[in-house]
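Next up: some structures, all given as structure tokens.
Any read-out appearing in this document is the output of simple, stated calculations on the displayed coordinates, not a laboratory observation. The structure displayed is predicted, hence computed values, not measured ones. Cβ atoms are built from the backbone, for glycine too; each structure is taken alone.
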Structure 1
Amino acid sequence: MSALHAFDMSTVALMNIQRDDEFYLQTAIFQVEDRLFKVPIQNFTMESEVFRTMFQLPQDPEAVQDGSTDERPILLEDVKKDDLRFSFELFKQDILTLTEEKWTSVLLLSMRWDMENLRNITIQQIVKFFSDDPHKLLIMAEKWNVESWLIMGASIYMKRESPMTEDDVAKIGLSCTLKVAALREWFLQWRITQRQWYNANNLPPTAEILDKINELDLYVYE
């Protein structure tokens with residue numbers, strides 16, 4: 001077989017080879033602070049319109065592509081390297097091993113980069129660290145704009161048998177304590193009206209609770 005014929009056969013063979021749709025992964029190099037990260041872009045482009053748009057922009061085929069070399073990484077500004085690292089950990093390990101600190105980092109970046117699915121997962125997981133703490137639920141609800149945490153925190157206060165105390169004032173302030181007391185009074189009246197006075201675990205519809213919270217402007221700031 002001639003060398004020319006061998007070359008032709010090799011070329012034909014390469015033309016028939018296809019990249020696998022699922023397991024031929026494109027990687028990119030990111031720079032965050034003083035650290036370089038080289039990772040598959042799939043998790044970014046699947047979750048985030050921001051990154052999907054970034055990697056769909058037309059590139060000069062003759063130029064070195066952004067993110068293709070250590071000398072020309074994609075610079076992610078206003079991001080901490082630990083936050084990005086914790087987000088990558090989510091993709092490689094059991095989510096049950098992530099700490100509250102790491103989940104908070106994931107939540108921060110998921111909101112910054114419009115990763116709605118990742119944000120929802122994070123909201124469900126991180127709340128396990130403070131689901132029984134109404135004070136922290138209200139603070140985190142305001143900080144991260146999570147309505148479900150606001151409802152959870154308010155509901156705990158509503159169902160609590162003991163009255164508001166000086167300890168509550170120390171935690172959430174006098175103004176907020178008075179608003180919570182007003183919310184608890186509204187809940188008591190609802191129970192009487194609905195003949196639920198014997199069962200504090202039965203709550204008004206979520207929409208009604210949220211309307212009352214908004215009416216009272218019940219928000220806690222760190």
Structure 2
Amino acid sequence: MDLFEAQDLCEHAIVRAGFDYTDFEQDSYQIILFGSAARGMASSESDVDILRVVDQLKDGADKTRVQTDGLDLITLSKSYFSSKEWLGGELASHVSVYGLWVKGDKGSVSFARVSQEAIATKKRIIKSRLQSFLYNLDKLNRYYVLSNMRKIRLDCQRLDQMISNIPVMCSPELDQLWKSLDQSDLYISTILESCDVEVTSIEKFVNLLT
């Protein structure tokens with residue numbers, strides 16, 4: 001996708017969500033398209049992922065998130081965008097390599113590198129999500145079972161890339177990578193072990209997944 005296509009896609013998504021794009025653009029220090037749309041891999045069900053940087057947010061917040069039909073908009077304050085915390089996170093890792101700048105330039109994002117704190121947080125999220133999924137498994141219909149299994153599997157793949165210092169890929173790319181894996185059961189088991197997940201939970205999830 002080239003810059004003009006990215007601009008058109010961002011404008012369409014912002015307007016569809018009820019924003020005035022002229023005001024949106026003028027108030028933004030940076031506008032970045034990321035995720036599957038930026039990679040040219042979006043499906044009809046994909047959201048348009050946009051990262052916006054402004055001078056400051058209300059009440060001194062570091063970030064906000066708005067999710068509507070077809071749009072996932074993350075807004076960061078300018079100071080947080082250049083902070084060590086954000087530059088050490090998963091999203092910065094992805095955006096630094098795969099993001100398309102509709103407005104502004106990479107600047108400090110060029111130095112993004114996943115921190116140990118971000119990795120530890122990701123491990124906690126995976127463990128908690130898996131525990132909740134297995135606890136509620138009997139109450140979920142097939143759609144939600146498959147959806148939650150994919151979310152956990154994608155998070156495991158993202159964690160693996162974070163640990164390996166590989167810029168985190170978008171979900172469709174991770175899906176393709178998963179299909180090409182040999183010994184996927186061993187791969188997932190190893191990652192879940194690093195998250196301190198109980199052996200019985202790992203075995204149950206791997207059996208469901210494979």
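Structural remarks
- Which of 1, 2 yields 3.8 [distance in nm of label points 7 Å out along Cα→Cβ at positions 118 and 142, calculated]: 2
- Given 26.4, 96 for Rg and Dmax of the Cα atoms in Å, calculated: source structure among 1, 2: 1
- For distance in nm of label points 7 Å out along Cα→Cβ at positions 22 and 166, the highest value in the series 1, 2 is held by structure 1.
- Origin of the derived value 13 (relative contact order in percent (Cα under 8 Å, 6 or more apart); candidates 1, 2): 1
- Source structure (of 1, 2) for distance in nm of label points 7 Å out along Cα→Cβ at positions 134 and 150, computed value 2.3: 2
- Computed 47, 33, 25 for Cα extents along the principal axes in Å, for residues 62-189 alone - originating structure among 1, 2: 2
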